[in-house]
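The following blocks contain the structures, represented as structure tokens.
Each reported figure results from applying straightforward, stated rules to the coordinates on display, with no laboratory input. For clarity, every value in this text was computed on a predicted model and none was experimentally measured. Cβ atoms are built from the backbone, for glycine too; each structure is taken alone.
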Structure P
Amino acid sequence: MPEAVALGERLTIDDVVAVAGGAPATLGAAALERIRASREVVEKALASGEVVYGVTTGFGSLADVRLSPDHASALQHGLLRSHAVAVGPELSPEEVRAMLALRAHVLALGCSGVRVEVARRFVELLAHEILPVVPEQGSLGASGDLAPLAHLALGAVGEGLVRVAGSNPPVPADEALRAVGLGPLVLEAKEGLALINGTQGMTAVGVLAAHRARKLAKSADVAAALTIEATLGTDRAFDPRVVGLRPHPGQQAAARNLVRLLAGSEVLASHRADHDIVQDAYSIRCAPQVHGALRDVCEQTVRTLEIELASVSDNPIVLAEDGEILSCGNFHGQPVAHACDSLAAAAVSVASISERRLYRLLDATTSNGLPPFLVNEAGVNSGFMVCQYTAASLVSESKSLAHPAAVDSITSSAGQEDHVSMGMIAARHARDCVANAEAVVALETLAAGQACELRSPLLPAPGTQAAIRALRRHVAHLDADRVLKPDVDAAIELVRSGELVAAVEGEIGVLE
């Protein structure tokens, strides 16, 4: 059993990824005490008759409507029901688990004014693998991710649909809760609002996308090394004396990876004295610059997201030490939106350069002597021809997805909410651009592995040999046309799962 992640304490993206992947989560004693202290402030405000947004008033443009304490519970449940109107495909189980963890975490920071049992319910859902069905479209990114979080919260109170350990079709939430001995959660004043205000939707999706992008950068280096060998390229452009003159950390890391991946290559050694080709094409020579830019953007994105993990994005915010409840704008997702937009754009660049390398492998005029489309009897066989079409399609689609979402805003709530972040859209697009890039890099790996074998009897470097062995555990060498879809799917999973990089690292050590 993996170690439990303590919610309400400092979280890293690795902590969130762990919970998303099934690790348990807990609420410690300090977190529980913070929750109780903030709830006491809300209770005192209710007893005094103080006017508090969302507690004794309506929401959004209805903030000037006064409500009596008798309406408190109905108001909070009605808020969830009316706001749970997201549409589109469901978020993945991993994304929903991350949202559940982050929702409990922000409540445990002690500024939301809910009861302990409310925060505890999200931990219980994680423990019992009861995952609310959360459609991914419908958030404006301020007042946070209202619609997706409302769907998440409905499952917590026993309404809406949930999946239990991946159940298909989904089942009613109240049935799932009863099956594990949990009753419906009856919300009190402030609690419904606390469950839907915040950036936990965009942050959850963005964190998982950033984690995948970090792995993608390593996979791209492996694919590039295979292509460099297969096309009789050179590693001279990656010389640390040259790369060191432009000290972007990501560029230097990628160049060091390529030097290590290509070390000991018989293929590269076979043409070191050949001066016919003075320089490789940009897609070969500039791989560290492009792959490195993704690394640098990833690290900046992670810094932004980890600040968000440490943030209270509720409204209004309960200041327990001062006994005050203040309205604010911490729910606005602009920092996360810009970070995710940048991640999407960087992922597209990696996909684009990978597709260009794939093209060079398949074109007999640029591959330095490889057969057209890397197959015998080209013409009778099409080989990997249409793999490049698929890669080109994914790159083109990603260029559209990478249009920055954060530059848009649409006024809502009768003009009260007149500037929004579109952060959830940015996060979803970042995720999709990373997924497309994974597929493109996998297609390059599939073709480059074949191409390296066509250079036999010359052997690739130990690092790239390990990559080819990992590929061949799932995909056979292509001698003549066959149904390629299973090969493509296997190559994508090889990249996406991390198996490709793990195989290489088992041979030459951890890549940067």
Structure Q
Amino acid sequence: MRRSRAITAVFGLALIFQACSSTAATPAASTGGSTPAASVAAPSVAAPSVAAAPVELTLLEHQKPRLDVLAKIIPMCEASLAQQGINVKVNLTGNVVEDEAFRQTVTTLYQGDNPPDITSYPGAWVPDFATAGYLLDISDRLAAWPDWQAHFYQVLRDRAQQADGKYYSMPRHGTVIEFFLRKDVLEQNGISTDQPNSWQELIDRLTALHAKTNLPAITIPAGKTWGGGTFDEGFIHIFNGTGDKLYDDATKKWIVKSQGLTDAFNFYYTLQKGGLLPTKALLDPNPWEPTKYDGFTGTTADGKAVPVAPPITTQGSWGWVYDWGPAPTGARPIPGIYDGKVDTWAFPSKAPNDNFVWAAEDWMWTISAKSKHPDEAFALLKCLNTGEPLAMDVAAVGNLAPRDDIQNIAPYKDMPYLINMEKLLTTGRTFKAQVGIDKIQQAVGAATEQILLNKMNGDQAAAYFTQQATDLLGPDAVESSQ
């Protein structure tokens, strides 16, 4: 899914390759059982004695807040595992880089002889990586871990299961995506901040706001430059409001022509022709900068005040901390963010009174199929996804616990705005990524860009999407519901 923060550092590939080839060939130790939620505690079965030389595991990461918190968490887990008789040394590697560049890098590493034992990334990447044989099947390990069934949210367990019925990943965090709004700006312009209950009601409010300010009213990712974010943070939430299907589970084919698709592209077209989208910004090389940062906060990176426009945007739970929370974690802090200045709306549907939020994982933990120490790697994942380590990890980037039993553990317990969103994981709407999702994302980006460029209306963009998706996926992988 999709970080909106612009990242410019260059990935140290040589360093990564060197680090990923340094694992020791020590015999694997068995893992323990379920761990208590409030600690990183003891196994439920007898553990072997600690080996003289530790097993070395490589964990690859690529975002600064995550790197920083993992540097604190990993020693805790090393100590906890040692108490269980599992002697590991975790080499935390990586550098700060944008998600799409990381995907290219990790693909190259997977294709080599010594990929990292553990890494994490958006769940949409898992189907293709699993199909390519890059990922370890952890189905039996998850089934043997009581916490998996007892505490992890059903929607996240469902999304983790791949088309072959197996599990190649574990949810690192949960996330809820909805509309975030600058409540203060809407109130200043006399626009209702109550939940809109249909597409038309939302459009009417956006139109009224635009008439007052003559500025764009809403950010919904569109176009090519947002990459997968155009689908993950924009299009899928519009499409989910149509009541239609994008993938046929029976035929295992993508549905690339339907009334729902036409409706979704026409929604974008309605916003575009009404001047409601920040068109120029969405075509920017880093579209999140002028929209979710400058536009939503009303402040540029160098501290210059600008109009708050658009004051409504799609956004996930991470916005409370990672994007707009207090420094140093927040990229562009909004003073008073927790005091009512920022609020949220569920996504309205085309039909009235069918509001919903998006419920999914944030990122997924994965183990390389080539790991020499899969048991130790899985034992580390259990520690990272339990108790205080998990509470620290989710709090660092403003995501949600993927399990229901850490709401009273610091520092997560001190973030009620996250816990309130976590409770929505049980009722949110979702769409599970399938093999070829990257091609669908590409086709959506291309079609919505035609709307932004005023080259196509909604019907034309829907037809363009059909052709693009068919060309990218192949005619045997797609079908029509019309």
Structure R
Amino acid sequence: MSISIQFLGAAGGVTGSQFLVTVADRRVLVDCGMFQGSPEEVARNRLPFAFDADALDAVILTHAHLDHCGRLPALVKAGYDGPIHATGATVDLAEIVLRDSAKLQVEFTERWNRRQAKKAAAKEADEREADLENEAEALEVDDETLPERMRNARPEGRTETREPIYDEEDVERTMTLFQGADYGAEIAVTDGVTAVLHDAGHILGSAIIELRVRDGDDERTIIFSGDLGRDGSPIIRDPTPIAHADHVVIESTYGNREHASHDDAIEELVAAISEVRDDRGVLLVPAFAIGRTQELIWVLDDLARDGRIPRVPLYLDSPMASRATDVYLDHPEIYDDETAKLLRSGESPLSYPGQQFTDSVDESKAIRTAERPIMVVASSGMLTGGRIMHHLKDFLPDPSCTLLFIGYQGQGTLGRHLQDGGKTARIDGQEIEVKCRIRSISGFSAHADQEELETWLGHFAGDGKPKTVFIVHGDPDAAEAFAERVRKELGMEAVIPKHRQTVTLG
């Protein structure tokens, strides 16, 4: 049997998830995510795919976060026109994410082209002025008209221009390829390949992919964990335990640490809100528009109902989060028991009293003059763009404000820089001094920590024990620590694949 996995993203890092499974002459892609973080990482999104897009048989998507689905329109632009399988909720959320991303790709490209043209024009003008000055020196003349000649000699800048990685038309074509599936339903992916999606408990619709591949009478099972959530998280169900696999590909975002308990996280949040209330300040929370924002609303509403926090006004400054919350409300069938019970009682667990969605840019900018204290939740979650950036310029220099991180901050991001104690932040070419409080709460993470990852992996025991566990989607130190834990505590073979490495499965 000829089966291989090529690790084309989330190998040696946390973003860009992309795994190519080859079974004889059939090819199935699991995830097609964007690289995020440092400029070097982001630049990888413009590289050609490592395979012929039109040679793929199918794509299966674990969930709708950008680092797992963000390059799908680029794949379609490159010639892919086959099915994209995902849960129904993931299809709905992916449309929001991809349309927003397309808009940003166009805006980023236009700004880049303008900057390059400006640089090229300035460089050519400087070179021309230098040539004229050299000419004047060579002729040994004192030409009073030289400055005027220099101005008239400024040429138009010539530079290479870029096209967007993809645009909204590419997203339109991509959305026609999606095929929604329920948890537990068997999907006929291609000849000899079937898939079953299980709840990953990470965000609404997130899935663990059980991939069954056949070649003649021989069958193998490969499990892709996707991003695993935490037991007991609000709104959605816990990750599904699975007991058998020949090979497992598992994330390791927090493979080297353990989160604070949920109760501790709640206490820290209550303290942060009380702190800004007493100082009449601003609690600024960068949060992913999908998943983290909805969970935070749920928690704030629960605390307000119990009288544990003051009714500080809440601004939800993300049009994407607003649309994503509507999708959450459209899919109550995959809520956990606690949230379903609240709905049956008439409560609205995704609505904090007095919350205000600021959909327009003017509404967003008006937040700086709002009567304090206030809470502001805005994306992006790692401070890599979005409306959070102009809030940082307003509130980082203010000692009465608190910047509260409740999610992972990737290496090379402004979020990680500030979380690690950075005293200044460079935003839009301006150096901003950091005088506000910086707080981090790990208990709200949507990713399983080291112990939770090990517990989930521990369900594969006895006859279900995998031959190989591939550790992906983690920074090198996290992946190494978790691989060692898997070997020592579970007695499983753990491998950390390199980027673009192909592994043949025995």
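From which structure (P, Q, R) was mean projected area of the Cα convex hull in nm², for residues 368-471 alone calculated, if the value obtained is 10.6? Corresponding structure: Q.
Could you tell me which structure in P, Q, R was used to calculate mean count of other Cβ atoms within 10 Å over residues 120-127 as 24.1? Before the final figure, lay out the partial values.
Numbers: P: 21.5; Q: 24.1; R: 14.0.
The structure behind it is Q.
With Rg and Dmax of the Cα atoms in Å, for residues 80-359 alone coming out at 21.1, 67, pick the structure among P, Q, R it was computed from. Corresponding structure: Q. For mean projected area of the Cα convex hull in nm², the calculated result is 28.6, so let me know which of P, Q, R that is. Here the read-out was taken from R.
Name the one structure among P, Q, R that mean count of other Cβ atoms within 10 Å over residues 88-95 of 23.5 was derived from. The read-out was computed on structure R.
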